[in-house]
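So, here come the structures, one by one.
Rule-based calculations on the coordinates, nothing more; no lab input. Since the structure is predicted, the reported quantities are computational estimates derived from the model, not experimental observations. Cβ atoms are built from the backbone, for glycine too; each structure is taken alone.
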Structure I
Amino acid sequence: MAQRPKIRNERGLALAAAIAIIMILVLLAGYVTQLSYNQKKLSASGSGQRVRNYYRAQAGVVDASWRIRANYTAGLPNGGTAPFNFTNDGYNPGPYNLDVDGDGAVDCTVDIGAVTNAATKQRPILSTGLDV
């Protein structure tokens, strides 16, 4: 009966096994991370939070558009150069908070910028709906 040859160097086998185990752990961690992210997205879509934030932001845009058309600056911080109203192209009030539903909590933040194009007299409006 012939005897099998003995493996003289087993260090390479241990290194390959360690690399394989590390690869499996990395793949498992990536899977768990992706699973938790998808679960969070699913939970948020089921609760309607993204939709509420969208409509809160839209309410901020409507409020800013009304302020610009009516030249209503009450409650806005002064910014830019005097006179502090929307007839002045350089008027750039700072961001302000808006309570959309009247519950006392801030629902969105609105920022009306200065006129960016003198020909069109358009102002940028940035409105962000907040989680409350």
Structure II
Amino acid sequence: MTEIMKIIGVAFVTAIASILLKTTKPELSFAVTVTGVIVILLFVADALQNTLSVFATITKVTGVENGLLKILLKIVGVGYITEFGAGILNDFGSNAVADKVVLGGKITILMLSLPIIEGLLTMISGFLQLV
């Protein structure tokens, strides 16, 4: 909970500083925004590292196939990166490009999920043959 409070705090300070500087020093406003985003990403990277260690523990304890977990993490990562990239493009006023990034992200997620879908269909087929 404290991590998100830090992230929101940095985001608010960055946004307010950027708005205040935009009228007098637009180039400095951009630098403040980039710096704030980098600080937020550092917080996120730290939280992500902690989350990945928890997933490693879950894999060891449950015996869930490591490849499956990797695919799920890739899918989540693609979703977050796509949202982040599209958000930045929207902020720069490139809504059409942002929409194409979202489409690319969705197609990438579909491609990454094909092994899971195939395994699920194989399992269902096996159950149906038993009945």
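To test your reading of the models, identify which of I, II gives 5, 23, 13, 13, 12, 9, 9, 6, 5, 4, 2, 0 for P(r) over Cα pairs in 5 Å bins from 0, in percent, for residues 13-52 alone when calculated.
Details: I: 5, 23, 13, 13, 12, 9, 9, 6, 5, 4, 2, 0; II: 6, 27, 22, 14, 12, 9, 7, 3, 1.
The structure behind it is I.
To which of I, II does the computed value 15.8 (mean count of other Cβ atoms within 10 Å over residues 29-36) belong?
II
If helix-only ellipticity at 222 nm (-39500 (n - 2.57) for each DSSP H run of 4 or more, over all residues; to 500) is computed to be -33000, which of I, II is the source?
Values: I: -16000; II: -33000.
The structure behind it is II.
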_Computed 2.7 for distance in nm of label points 7 Å out along Cα→Cβ at positions 61 and 109 - originating structure among I, II_ = II
*Comparing structures I, II by mean count of other Cβ atoms within 10 Å over residues 37-44, which one has the largest value?*
II
*Out of I, II, choose the structure whose coordinates give distance in nm of label points 7 Å out along Cα→Cβ at positions 77 and 101 equal to 1.8 when calculated.*
II
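Given 19 as the derived value for relative contact order in percent (Cα under 8 Å, 6 or more apart), which of the supplied structures I, II does it correspond to?
On the way: I: 19; II: 16.
Of the options listed, only I reproduces it.
Out of I, II, which structure matches 62, 20, 11 when semi-axes √(5λ) of the Cα gyration tensor in Å is calculated? Each step should come with its number before you reach the end.
Values: I: 62, 20, 11; II: 40, 21, 9.
Derived from I, not from the others.
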